[in-house]
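Each structure below is given as structure tokens.
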Structure I
């Protein structure tokens, strides 16, 4: 689940997935655009696989995850190499860098918290440094979904 800003932030991921259920692992390993979106793609890829490996350890018989790992293993040499390293990782906290197609470079602090009320569910919170270029870029992205909706309505009425 995502909010409007999260949807705008990850628009390239959502725009590429016709199901409306985008998958960050597929995007990272099967879409060349991920190399633009993640300026430090290798670290993003390592983190993605380590999180998947951690989840597989929690429930090794979960069919959806099993199928995803199989798909990525057959379609991506980068994924296969990382998966075979057997690294695990809890998401934790830190800083991530992104390059958005509209607003450019973003630097966001993040922290992940496990939801006590829903076992296995983690919420990741991102924040920009106050008065930073990233905060200004996010302010622009906040209005972007509304702009996109107006433009879509205009095109449908023409």
Structure II
């Protein structure tokens, strides 16, 4: 199962299960309306700015309605390998009305990332980076998380 965002957003404050262990929660019909806008602006070959905003409105039929937001700005410098920065908010639940939601906070879960891609040849590149997550699970009382990443890409 692939999930993105806070645990609160992915379970709609405990209204649905991610583990498949609670069959009652997993049998809830869901309707989702999502709206998104993205942009990219590259004024020259040395800099690109892009970003996105997404608002999702999940409805658990007969149980309640929620709102999930996500947004970010990215800064890329393709002239130096590929140096990039991302600052934004991972998908987080801002509200849930109805049903029986668990108590949850709506602290802003920032995602701050820096990465660099080194192209060895036309077929192989290595991307290293760091990700800093503030307010994990959208709760400022949780310790921040720092993640180091390394990815090798083979293109043939």
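Source structure of the calculated read-out (Cα extents along the principal axes in Å, for residues 65-112 alone, 34, 26, 17) within I, II: I.
With Rg/Rh (Cα atoms, Kirkwood Rh), for residues 9-96 alone coming out at 1.18, pick the structure among I, II it was computed from. Corresponding structure: II.
Structures I, II were shown, and Kirkwood radius over Cα pairs in Å at 17.2 was computed from I.
Taking distance in nm of label points 7 Å out along Cα→Cβ at positions 33 and 49 as the criterion, the highest value among I, II goes to II. Work out the source of 5.1 here, i.e. which of I, II gives that when distance in nm of label points 7 Å out along Cα→Cβ at positions 17 and 121 is computed. Checking each candidate, the match is II. helix-only ellipticity at 222 nm (-39500 (n - 2.57) for each DSSP H run of 4 or more, over all residues; to 500) was computed and gave -1000; which structure, I, II, did it come from? That value comes from structure II.
Every read-out reported here was derived from the displayed coordinates using simple, explicitly stated rules and does not represent laboratory data. It should be emphasised that the depicted structure is a prediction, and the values quoted were computed from it without experimental measurement. Cβ atoms are built from the backbone, for glycine too; each structure is taken alone.
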